[in-house]
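Take a look at these structures.
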Structure 1
């Protein structure tokens with residue numbers, strides 16, 4: 001199966017290879033409406049599109065962490081269609097694992113990518129705790145990855161699929177390259193409007209850009225989900241927190 005990325009403005013589907021297994025939601029497929037789309041009247045059941053509606057890809061720019069030419073991951077967060085958070089305790093106590101570092105080592109290529117593109121800003125020794133938090137709070141709330149949505153679920157498939165999908169989205173929406181294409185590169189200061197416009201011109205939707213003081217912090221890209229695994233960028237439901245000029249420091 002492939003994870004697909006669809007622009008609402010063009011309705012053109014561009015797919016890239018995915019870690020998602022063919023068993024994923026071969027689903028209650030017969031019970032899903034045609035073109036099930038979250039946050040719409042055709043959302044269908046929890047295996048057809050995410051129950052909460054939106055998924056937010058959150059990439060961060062942290063000095064000293066990750067490749068110098070790459071944003072790293074903060075998370076892939078399910079929110080309500082109006083942007084409301086799902087709470088701090090996750091959605092499935094039975095899948096609140098405490099050893100994500102060792103679980104992810106069961107998939108060596110994914111684990112290597114996690115170490116590179118999803119490091120904790122507290123240092124490598126904290127990676128496992130960071131990933132455990134992201135899975136427990138957010139991953140367990142992605143309803144389309146619940147065990148019952150697989151035709152032949154094996155333990156931790158949902159974990160691998162959650163983090164693998166997030167990393168594929170990060171690769172698809174490569175913010176460093178998007179900004180560089182608009183002549184916005186680390187080491188400079190750029191207007192908040194130019195930052196937003198560069199991303200919107202490439203992705204086709206308005207992002208949320210956050211700052212810590214005047215320093216770039218994160219970029220949020222919002223998605224609806226169609227037919228379980230097609231990611232449809234939509235405009236941010238929240239405003240950016242940056243104003244004036246944004247400092248985009250080198251790593």
Structure 2
């Protein structure tokens with residue numbers, strides 16, 4: 001079974017610039033490939049294959065207009081093409097009724113609230129002896145480990161969210177039987193009833209009050225949303241207010 005483990009990461013200023021470059025290059029590759037397929041569809045030409053898109057990507061890196069694509073990991077760019085392929089497959093499967101319907105792939109924008117790049121095992125990334133995440137052409141990024149990984153990860157996705165925070169999401173293979181064996185033995189059981197006047201009432205009679213921090217967080221979020229609604233669209237102040245709302249959600 002595959003599971004995801006996400007951890008907060010804290011890149012340096014230089015590493016943030018390298019990540020921004022990688023996000024941008026991945027976005028450009030995705031949009032270029034989507035445009036090729038959309039142009040072919042509009043012209044009544046056959047569907048452009050993934051192999052042809054990969055060949056065009058390799059060729060474009062040798063041109064002056066796209067030479068800067070060589071400044072980031074090639075695995076990141078290939079994964080961007082795979083993301084497009086997955087988006088098309090989900091779209092077509094939705095039309096055929098094999099899965100819930102999704103919209104057609106759309107062009108990505110630098111203003112999207114979420115930016116992400118993915119590194120597979122052949123990218124050469126690894127977790128260092130000091131507990132940092134070593135990413136090709138980015139460097140050793142500091143990670144805040146909240147728990148240990150149950151096995152060696154197969155991929156890592158670096159995400160920048162709407163609040164400007166960075167996360168590393170690892171995909172690992174786990175064995176449910178082995179996970180169960182690692183659980184501590186329990187000598188008692190207790191029932192939990194979620195209520196309105198109390199957060200929870202336990203079967204042994206104990207009552208747990210509703211956490212006040214939740215109400216404070218709700219008030220803070222409402223204030224941030226009201227402030228956002230008053231800002232002019234497209235302004236820098238609106239961008240700052242949007243980040244404050246995103247952080248309040250987090």
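Quick one: mean count of other Cβ atoms within 10 Å over residues 134-141 came out at 18.8 when computed from one of 1, 2, so which one is it? Traced to structure 2. Figure out for me which of the structures 1, 2 the number -14000 belongs to, where helix-only ellipticity at 222 nm (-39500 (n - 2.57) for each DSSP H run of 4 or more, over all residues; to 500) was derived from the coordinates. It traces back to 2. Of structures 1, 2, which gives 14.6 when mean count of other Cβ atoms within 10 Å over residues 54-61 is computed from the coordinates? Structure of origin is 2. Looking across 1, 2, the calculation of FRET efficiency 1/(1 + (r/R0)^6) of positions 110 and 174 (r between Cβ atoms, R0 = 30 Å, to 0.05) that yields 0.25 traces back to 2.
Relative contact order in percent (Cα under 8 Å, 6 or more apart) was computed and gave 27; which structure, 1, 2, did it come from? It would help to have the intermediate numbers written out before the result.
Values: 1: 27; 2: 21.
Among 1, 2, the structure yielding 27 for relative contact order in percent (Cα under 8 Å, 6 or more apart) is 1.
Which of 1, 2 yields -0.37, -0.80, -0.93 for log10 I(q)/I(0) by the Debye sum over Cα atoms at q = 0.09, 0.13, 0.14 Å⁻¹, as computed? Considering all the candidates, the number was obtained from 1.
Just so you know, all these numbers are worked out from the coordinates, no wet-lab data involved. Computed from a predicted model, the values in this text were never measured in an experiment. Cβ atoms are built from the backbone, for glycine too; each structure is taken alone.
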